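Next up: the structures, one after another.
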Structure 1
Amino acid sequence: MFRNRDGQAALKASVLMSLMIFGVGCSVESVDAPADGSGGGGPALGSGVRRIQVDGSSTVAKVAAAVQEEFESRFTDTKVALKVTGSGTGFKEMIAGRIDVANASRAVKDSELADCAANGVELLELRIALDGLTVCVNAENDWVDSVTVGQLNKIWAAGSEVTTWKDVDPNWPDEKLSLFGPGEESGTFDFFTEEINGEEDSITDNYSASADDNVTITGIAGENGGMGFFGYAYFYANQDKVRALKISATEDPADGVAPTSETVKSGEYAPLSRPLFIYVKKESLKKPEVQDYVRFFLTDGQKMVGDVGYVSLDAAELKIAQESLEAAIAEVTAE
């Protein structure tokens, strides 16, 4: 099914599939905080279970799911309710005051910040990793290993008339070009359209959109002429199914750069290197369990960043994030 702004049923099905794949929970049981407000790990206190509400980016969910698993094994009195609905939906949930942490593969928009402020929600922005947004093709594709930003624009721009690979480059075969990617609720969608097409949300209608990056991978793997884009961790976990292209910021494909830890960290993988974020509702930092979770994300949780295929922050960037967190905790707990 091609991109459809009204495809709510398909979106809900894709989100459910994402949750099943990640093994993360979206249960709605009623839970109560421990009477003593304990913030430590160890066995559950009585029948009380502390609960943290997290929603947002499927890109960040790759690491967030790994962090969740390890965090819950150490803080056994705490449940992280991790949902995967896209960066845009995560911010909507934050604006409505329904979550503690929003995962995002793009920076918050001014309009979203204004809506948060109007609802009395103040955000703490924390970088948690770096990513190289990856453009992939079918594993059997043997005619291209590097594309220019201009070629990507020709393929993905709004109103594009490209239907075959030959339409992009006469040296490529007359093979149908089948496109797959995230929908408009995705931060990856926002980032890609702005960097490649020059305008956020501007994109061809001739592609299959899904909120689930695993569906995108399945689509690419099932079509000889398939192409799509997603966060590097999804390529990292599916290298047997799809192949990553080098990206050239010049007009010469020979200048293409492959997405690697080194090229993402240096910024050489341009223009598709990007930071990944979590946004914490400052009011939620009054809760010891949220303090524990975010601290864990910025300490032991950093190991999971590399494990899933993203790039860890360097020591200086990590220190900035940790100090920002502690300053915010001190601010809200002093009120």
Structure 2
Amino acid sequence: MTETQFTPRVFSGIQPSGGLTLGNYLGAMKRFVTMQDEGSFETIYCMVDLHAITARLVPADELRHNTRELCAGFIAAGIDPEKSILFNQSQVPEHAQLAWIFNCVARMGWMGRMTQWKDKAGKNAEAASLGLFAYPALMAADILVYHATHVPVGEDQKQHLELTRDIAAKFNHDYEVEFFPVTEPVIEGAATRVMNLQDGTKKMSKSDPSDKTRINLTDDADAIAKKIRKAKTDPDPLPEAVAGLEGRPDARNLVNIYAALADITPQAVLDQHAGALFGHFKMALADLAVDKLAPISTEMSRLMAAPAEIDRILGRGAERAREITVPILQQTYDIVGMLRS
């Protein structure tokens, strides 16, 4: 039997939970732009607002603001709504419709083993929402309703992508079809896991009570430079080789940030700055960060002042998304045996 050929297609989504940081940019958005501009894949990027209410019900105005801010961040970072499909998840109902099919394909045991479920539900799992438990089935639907062949994944989502692959394989096996692709992960490059500027052992997070631990994509040039100058380091100079960063998490973090912003390897950073003390290196990093990030902040501010423009972009993106999702869901219903007019 001839193997099914799927259109090379990338899908990825980010929750509109507010407070975009340098971690979001280097860990996701910058890579999304690269994949868009390479032209090897059809690229689909989504604000997953259905996922945003799984842990708690977000006030309506807050969710709308966060969704628009995330869209502004995507565009300011370089996502072109004409080159990529850019939309918010709730405007494409096929995500939720396919998720119900996948809720019936996935097994309770699979869901119960998800480490994010265990981490987020904690000891009070009985009080957690059903949506949080079923989150991975919706994520699988997000991906497979586009027949996406590739998904950029971070460390915290690898297990969910494995589950997506399991769901696709079980559906195909149970119905004796080759309908859903077994999606491949796109492994991260260097420095996509950006760490706390005051503690290099912790991930940079918008939830940290101290604003100096992170660079926000809404920070202006002065704020970016100030935060980098005050970032925690150690008294030793930069080493000549990456191995010399072992046991120096704060130093490694700043080197990785520089490498990711400059599109070079950490070793190339050390080739340029070996022997430098951090006072000098942080000035170079601040200049680079301001050069790369300040234009993003400016464009986000412009877009957020024009919410109707953002809503128009998302609406058009949803229309384009549904050109793909509607026939795939209809075919899924046919395979399952659901009648439709």
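Any read-out appearing in this document is the output of simple, stated calculations on the displayed coordinates, not a laboratory observation. Only a predicted model underlies this, so the values are computations on that prediction, with no experimental measurement involved. Cβ atoms are built from the backbone, for glycine too; each structure is taken alone.
Observations, loosely collected:
- Given 27.0 for mean count of other Cβ atoms within 10 Å over residues 59-66, calculated: source structure among 1, 2: 1
- FRET efficiency 1/(1 + (r/R0)^6) of positions 99 and 235 (r between Cβ atoms, R0 = 25 Å, to 0.05) - highest-scoring structure of 1, 2: 1
- Ranked by FRET efficiency 1/(1 + (r/R0)^6) of positions 75 and 123 (r between Cβ atoms, R0 = 25 Å, to 0.05), structures 1, 2 are led by 1, which has the greatest value.
- Origin of the value -16000, where helix-only ellipticity at 222 nm (-39500 (n - 2.57) for each DSSP H run of 4 or more, over all residues; to 500) was derived from one of 1, 2: 2
- Structure responsible for 3.2, with distance in nm of label points 7 Å out along Cα→Cβ at positions 243 and 267 calculated and labels 1, 2 on offer: 1
- Origin of the value 17.1, where mean projected area of the Cα convex hull in nm² was derived from one of 1, 2: 1
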